[in-house]
Each structure stands twice: as C-alpha cells, then as structure tokens.
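Every number here is computed from the coordinates shown, using simple stated rules; none is lab data. Keep in mind that this is a model prediction, so the values were computed, not measured. Cβ atoms are built from the backbone, for glycine too; each structure is taken alone.
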Structure P
Amino acid sequence: MQKRTPLYDVHVAQGARVVDFGGWDMPLHYGSQLEEHHAVRRDAGVFDVSHMCPVDLEGERTREFLRHLLANDVVRLVEPGKALYSCMLNERGGVIDDLIVYFVRETHFRLVVNAGTAEKDLAWIRAQAQPYGVAVRERRDLAMLAVQGPNARNRAVALLAPADAEAALRLDGFFGRFVGSAAAPWFVARTGYTGEDGFEIMLPAAEAAGAWHRLVEGGVRPCGLGARDTLRLEAGMNLYGSDMDENVTPLECGLAWTVAMKAPRPFVGRGALEAQKAAGVPRRQVGLLLEDKGVLRGHQKVVTPAGEGEITSGTYSPTLERSVALARVPPGTYDRVQVDVRGRLLTARVVKPPFVRYGQPVIDL
C-alpha cells in the first residue's frame with residue numbers, strides 16, 4: 001500500500017498530478033513544472049517534503065555516537081540549532097544515505113533522512129546506537145514544508161508569532177530553532193534543496209494543511225517533485241539513488257568536502273576511504289553542459305579521453321535554457337566529452353557544479 005503524507009488530500013484538491021515516489025503518493029506538479037521551477041527561482045514556492053523522516057537521537061553519549069556514525073564531524077556543532085550535512089557510510093565507504101543533523105542540545109540531536117532509505121537508515125542507526133545507549137525516535141508525527149525562493153523567508157514568517165518571526169529572520173544559513181508553544185513546537189531551519197534561500201519547517205502533522213493554505217493564500221506557489229528535481233540539479237546537489245548509493249563513496253560523487261578526516265576519529269567507513277584515497281580514486285563527479293541540441297538524461301554513456309563514464313542525473317535547465325548533467329567519469333584532465341544520446345555522440349563541456357545559485361548562472365554559457 002502506498003504511503004501518503006498529511007497533505008495528500010490537499011494536493012488532490014489542488015489538482016496535483018500524483019505519482020509514486022519511493023513508495024509514497026507525491027505531487028509531481030500542479031499543472032506546470034516549468035512555472036513552478038521559475039516561481040522558486042524568482043519568487044517563492046512551497047514543497048511538501050513530509051515523506052522525509054526526522055529522527056531524534058537522545059542520550060548522554062549522543063555526540064560520541066554521531067562522531068562514530070557520520071563521515072562529517074559533529075564536533076563542530078556547538079551552538080544550538082546549528083546544522084551539518086553529512087553522509088552515513090557502510091564499512092566499504094559506500095553511502096547508506098546523505099542527511100542533515102541538527103544540534104538541539106548536548107543530549108539531543110535531530111537527523112533528517114531521505115524517504116526512500118528511511119527504513120534501512122533507522123535499522124542501521126538503531127543497531128549502531130545500541131553500544132552508546134542512545135534512544136532513536138522516528139518522528140512520523142511531524143510534517144515538513146520547504147518554502148524556497150528569494151521571497152520565501154519573508155512570506156513564510158507570516159505563519160509565526162511576531163517574536164518568532166523576528167527570530168526566524170535572524171537565523172543564519174544552516175541554523176534552525178524551535179518556535180511556538182512548548183507543547184507542540186515547530187522547528188524552522190534555514191536550509192533547502194533548491195539553491196535558493198528559504199526555510200524547511202517541521203511541524204505537527206495536524207497543523208500542516210492549515211500552514212500550507214496560509215502560504216498559498218499569501219502568494220507562495222505550490223510546487224511538486226518535478227520542479228524540486230530540476231532546481232536541485234541546477235544547484236549541483238546530489239540525489240540519493242541516482243548520484244550516489246551504497247556502492248559509491250563520497251570521494252567518487254563530489255562529496256569529499258563532507259568527509260572530516262583530519263582528526264583521528266574512527267568513523268564507520270574511514271578505513272575504506274583511506275585505502276581508496278591512497279590507491280587513487282577511480283572515478284570522479286563532474287558537471288556537464290551540453291553544447292549540441294538534445295537533452296541529457298541519467299544512465300547515458302559518457303565518452304572521455306580517459307575512458308567511459310555515465311551520467312547520473314541529467315535534465316533540461318529552465319534557468320539556463322540548456323541541458324545539464326552530473327556525471328561520474330574516469331580521472332584525468334579534459335574539458336570536453338561526448339555523450340551517447342540515442343545513438344548520437346553529442347559534445348558536452350566539463351564544468352564544476354553548481355550551474356545556478358540564487359537564481360543566477362554560475363558557469364559560463
């Protein structure tokens with residue numbers, strides 16, 4: 001049976017095209033994926049991301065546990081509300097999932113994991129947590145809204161009491177805070193997956209529909225997963241299951257910057273990463289900008305001077321009006337490759353992601 005978020009009936013009532021996404025009935029778009037994409041780049045859009053899973057970790061040794069569990073180091077989380085992006089690895093260095101971890105207090109951290117991996121993530125986290133005495137609590141009682149775009153924060157704070165709105169507007173990037181009543185607080189974080197400013201809001205499921213309607217009435221456009229994918233790809237952000245998985249290390253998918261190895265910290269997968277680095281990472285992630293006419297898609301073959309690679313995510317970029325992709329290719333120095341698009345070898349320029357940030361191109365066209 002398909003899973004549904006607390007906003008499913010709202011999406012249907014608003015005319016969304018609903019599709020299966022990792023076992024969840026989710027809105028693909030509300031009539032125009034292109035218009036939703038542009039709304040986020042130019043104004044403000046709201047996404048239902050309640051299929052993602054918040055997980056609360058509590059216990060005296062929670063920080064110690066997370067230093068073991070994650071490739072990035074939570075030692076840098078010292079201010080309440082501060083967030084950190086990290087990969088969670090298996091012993092082979094493969095990515096079990098990528099996630100965000102928030103520091104609430106010394107005995108309480110919150111993770112947000114991906115929808116399609118939530119069950120395996122929870123099983124892994126619980127098994128790893130046992131020796132540390134850390135309690136793992138799945139928070140399916142919460143819904144999540146992502147309000148994104150240059151005007152998103154100013155629109156979203158209309159949901160909050162004046163004092164909370166003022167505090168939310170003062171949040172730095174990658175920080176969150178609890179607002180509202182102590183009995184059923186909201187958690188507002190200045191994070192996102194679009195390359196735009198905005199908030200991700202975790203709130204009681206029963207309050208999600210009311211918040212959604214107030215945002216829409218305030219001029220925020222409902223957006224589906226289609227626009228979310230083109231936005232994140234323009235922003236050079238990986239999608240789990242496409243650009244990385246349990247057989248791909250962070251060193252191979254452009255996420256080496258998320259691995260903290262300077263301190264002698266024995267996190268899961270460290271040995272495998274050290275061995276791979278010493279031997280030479282066999283493939284790397286690059287961005288591609290298509291120079292010929294066509295559309296880049298996942299799994300297309302990439303022909304390089306150093307051998308063959310593969311596109312992991314590709315799309316037509318509405319902002320650039322060009323086709324772009326992330327690809328995993330052999331190491332080497334080359335600035336152009338060929339991509340097999342339906343039997344034709346088309347030329348693409350190798351670029352460094354992101355392609356777009358804050359509504360503007362960050363590569364030469």
Structure Q
Amino acid sequence: MNPFLSNLRAICYNSLIWALVGALFAVLLVMTHVSGWQQALCFTLPLCLSFGFISASAYYVCKALPLHKRHFFSWLTFFGTSSFFSAALWLLIAIAWNRLCMTFDSTWAFELSTTIQWLTFILGALLYLLSILCYDVLIAFDNIRQAERRQAASEIHAREAELQMLRTQINPHFLFNSLNSISALTAIDAAAAREMTIELAQFFRQTLALADQQKIKLEQELELCQHFLAVEKIRFGKKLQTSFVIDEQSLACLMPPMILQPLLENAIKHGIRDLVDGGTIEVSSKVREEWLYIAIENPIDPDSASAEGTGTGLKNLRSRFASLYGQRCRVDWSKDTAMFRVEIALPLEK
C-alpha cells in the first residue's frame with residue numbers, strides 16, 4: 001500500500017507537505033505580479049492538495065518498473081508518459097478550479113494566461129518526477145528493511161537447527177550409556193535393574209515433556225538430574241554420593257534444558273567411576289546481581305587415562321550457550337590434582 005496513504009497520520013503529513021508546496025507556488029505567483037496573495041493562495045493551496053493525491057500514483061509506477069529493470073528508453077517512455085498525463089490532468093483541474101472560483105466571486109480568482117498554464121503544466125511534470133524519486137528512495141529503504149528481517153529470520157532458523165542438532169547429540173549419548181548400565185546390572189541384581197529401568201523411564205517421560213521448550217526453570221532441570229542420579233546410584237551404590245547447595249532464588253531462574261545431566265554423567269564417567277572409594281559430586285547455584293551461577297565439582301583420579309576425557313560434552317555445551325546467548329554467557333572448567341570443576345554463568349531470566 002502507498003506509504004503516504006496507509007493511515008490517517010500519513011495522509012495528514014502528505015497534505016501538510018503539499019500545502020507547503022502550494023504556499024511556495026503562491027509566492028511565485030505574487031513575486032511575478034500575476035496575482036495578489038488572496039487570489040494566489042485560493043488558487044494554489046487546493047490545487048497542490050489535489051496534486052498530492054495525483055502524485056500518489058507515482059508509487060505504483062515505481063513498483064511496476066523496479067530499479068533493476070530500468071533502462072534509459074524504458075525510463076524515458078514510462079515515466080515521461082506518466083508525468084505528462086499527470087501534469088495535463090493537474091492543468092485541467094487548475095483551469096476548472098479557477099473558473100469555478102470566478103463564477104462565485106471574481107475577487108478570489110484571476111485570469112489564467114497561457115504563460116501561467118504552461119508554468120502549471122511544467123511544474124506539475126517536475127513535481128511528479130520528484131515524487132517518483134521520493135518513492136524510489138522509500139521503496140529502496142523498505143527493501144533493505146525486508147532483507148534485514150529475512151536475514152534475521154534465517155539466523156533464527158539456523159540457530160534453532162544448531163540447537164536441535166546439539167540436543168540430538170546429547171540425548172542418545174545418555175540413552176546408550178543407561179541401557180548399557182541396565183544390561184550389565186541385570187546379570188548382577190534383577191530387582192535393581194527393574195528399579196533402574198523405572199527411573200530411566202521416568203527421566204525420559206519428563207524429558208519429553210520439556211523437550212520442546214527452549215528454556216526451563218532450574219528447579220525442573222534439577223528434577224531431571226535427580227532421576228538420572230537415581231539410575232546411577234543403583235549402579236554404583238554407596239560409591240556415588242551427591243551434595244546439592246542450591247540458592248532458593250535460583251530455582252525460578254530459566255536455563256536451557258538438558259544442561260546439568262551431561263555434566264553429571266561426565267563427572268561419574270571421568271571421575272567417580274575410576275575412584276576405588278568413589279566420591280561426592282557437589283552441585284551448587286547462586287544468584288548474584290544479573291547473573292545465575294552454577295557449579296559442578298567432582299573428585300578425579302589424576303593417574304587415570306579417562307580423567308582427561310575428550311571435551312566433546314563441554315564443547316557442545318559452549319555451542320548451545322553461544323547459540324542462545326551469544327557472548328553473554330560463560331562456561332569454564334578447571335582441574336587440579338584431585339578435583340574437576342565446571343562453572344557456568346548465564347544471564348538472569350525468570
């Protein structure tokens with residue numbers, strides 16, 4: 001739709017612009033001693049206001065012949081013809097309006113000489129060409145905005161596809177490890193294997209309920225972790241201990257789903273599993289200013305080869321956070337002779 005006629009405000013602005021053009025036209029008539037102020041304003045203001053609606057057709061002329069399809073001869077023929085007919089129509093309106101004013105009151109009109117008629121025609125053609133130029137600029141800016149919106153939409157789709165890919169890398173990884181654990185446990189303790197299967201089913205039931213959500217509460221994430229740890233504790237027994245130090249304010253904070261569970265899985269795989277006496281995995285969270293801080297710490301055997309790991313899970317975690325938060329997040333990990341620690345800092349959202 002024509003941007004100058006799209007709503008009442010645009011129509012008012014358009015009318016104001018053409019009223020100013022009419023005032024300038026009146027100044028020209030007065031300075032050339034064609035008429036006085038009264039006659040000039042009575043003639044030019046309604047005339048230019050009417051031309052404001054005639055020039056609106058220039059928008060559709062520009063849309064019909066976009067910039068990339070224009071050549072000199074097509075430009076000259078198409079725009080020359082449209083400006084000629086618009087100027088001719090404007091001249092006819094000028095003559096009719098002036099005669100109508102003279103019919104009611106001759107003091108409000110003046111005799112249109114051939115010179116004034118030619119001046120009106122030429123001015124109409126020039127104003128129409130100027131309108132074409134203005135609409136070209138508006139259409140170009142509108143095309144730029146549409147291109148920016150399309151680019152933003154494509155970036156969002158690409159980010160969602162990347163997140164989905166990363167999720168599919170994490171979920172099967174946990175499922176395969178869990179099934180292997182159940183398979184190994186069935187030969188040792190069938191009752192424990194059954195209990196482990198039930199906990200695993202509960203975990204995936206809850207995971208499916210939250211799978212389509214981009215972000216969930218920390219409280220929901222911790223519930224998923226409890227089901228996962230229940231499965232692993234059946235396998236490792238007293239060798240696996242956990243400690244949760246959770247700030248009450250942090251429970252309502254939002255975060256991407258399936259973040260802590262892979263970290264807990266790594267803590268068991270690369271830490272607790274290789275220790276003869278096992279150890280305690282510590283999970284903590286706190287809220288400071290505009291940030292949510294989460295930390296997971298577990299003991300490791302520095303002499304074990306599996307303590308090194310490949311870093312794939314942590315790299316995936318960084319990729320997920322980068323897709324969602326850009327630079328407004330942090331994932332760090334550190335290791336000393338006896339402990340491995342992962343620290344996460346996310347923008348505070350509730």
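One of P, Q was used to calculate Rg and Dmax of the Cα atoms in Å, giving 37.8, 114; which?
That value comes from structure Q.
For the set P, Q, ranking by FRET efficiency 1/(1 + (r/R0)^6) of positions 81 and 273 (r between Cβ atoms, R0 = 25 Å, to 0.05) places P highest.
With semi-axes √(5λ) of the Cα gyration tensor in Å, for residues 57-248 alone coming out at 28, 21, 15, pick the structure among P, Q it was computed from. Matching structure: P.
helix-only ellipticity at 222 nm (-39500 (n - 2.57) for each DSSP H run of 4 or more, over all residues; to 500) was computed and gave -22500; which structure, P, Q, did it come from? It must be structure Q, since only it matches.
Matching task: 2.0 is the computed value of distance in nm of label points 7 Å out along Cα→Cβ at positions 9 and 137. Pick the structure from P, Q. Provide the component values of the computation, followed by the final result.
Details: P: 2.7; Q: 2.0.
Attributed to the structure labelled Q.
For the set P, Q, ranking by FRET efficiency 1/(1 + (r/R0)^6) of positions 17 and 233 (r between Cβ atoms, R0 = 25 Å, to 0.05) places P highest. Have a look at P, Q and say which one yields 0.60 for FRET efficiency 1/(1 + (r/R0)^6) of positions 49 and 289 (r between Cβ atoms, R0 = 30 Å, to 0.05), as calculated. Structure of origin is P.
Looking at FRET efficiency 1/(1 + (r/R0)^6) of positions 25 and 217 (r between Cβ atoms, R0 = 30 Å, to 0.05) for structures P, Q, the greatest value goes to P.
Once relative contact order in percent (Cα under 8 Å, 6 or more apart) is calculated for every structure in P, Q, which label goes with the largest value?
Structure P gives the largest value of relative contact order in percent (Cα under 8 Å, 6 or more apart) among P, Q.
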